[in-house]
Structure I
Amino acid sequence: MADNYQYPLDLRWTSQELGQVVAFFNQVEAFYETGVSRSALLAAYRVFKEVVPSKMQEKQMDRDFEKASGYSTYRALQEAKTSDRQSIKYQA
């Protein structure tokens, strides 16, 4: 993971929307670093999709986030969607 990176944010979003997107990225970071509740990650994603409904923008944000942090939102979500465990963590 890269230290001191920036989230891919749109400065036109309201402060509430920024907080919702950051909360989703925080869940993805937790998935890679310490483990996360599967339901919490999926809930944060649902709120994220209210702010970023475009699939194209979501994919671009994932690419930018992975480039900056080394973490993939896509991989985290795939694990959350397919796992039957309540707590999930990235397994290298």
Structure II
Amino acid sequence: MAKRKRRPLVPESRGALDQLKNQVMKNKGYKIDQEHPDQVKYEIANEVGVPLQKGYNGHLTSKDAGKVGGQIGGNMVKELVRMAQEQMRK
């Protein structure tokens, strides 16, 4: 997958989103590089058998790309929901 230039709705939130990704994936048992938060996707790709490489990955199917991105994004969403539910209880 080529690095996308997706921008969060609030650009200042990029650091907080990367921090959340690091926290969530660390809790799942992955090694985290604070300087390169996207590195975890290569470890996940290796685990699920997706031939993800640095640079262009136009050969990957949407299904394969989803196997990698879903592991990361899905866990981030679960954590955000958990955090919101905790805040509502207070």
Structure III
Amino acid sequence: MPRSARRKSSNGIYHIMLRGINRQTIFENDEDKIRLLETIIRFKDISKFKVYCYCLMDNHIHLLLEEKEETISKAIQRISASYVFLVQ
């Protein structure tokens, strides 16, 4: 069953949680976490979102982001695709 569409926030702030398939580890070491943070910073300027806070665990990520010029969905697609490409 497909995931339900995200409801539009009235203030543009979203809690985003990303995790590995079957809750597997997505960060093998601190360098992997740094690489993701660098990717978020790079796309922050492109997608124009604001980062309020983040929490990186070995098997999942929490982000609190504010949507600005581009949708949060598009921004997360950019980050996820870029990070997956870098890690492989």
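Any idea which of I, II, III comes out highest on relative contact order in percent (Cα under 8 Å, 6 or more apart)?
Numbers: I: 41; II: 31; III: 34.
The maximum falls on structure I.
With percent of Cα pairs over 19 Å apart coming out at 38, pick the structure among I, II, III it was computed from. Corresponding structure: III.
FYI, it's all coordinate maths here, none of it is from the lab. Everything numeric here is computed off the predicted structure, so don't read it as measured data.
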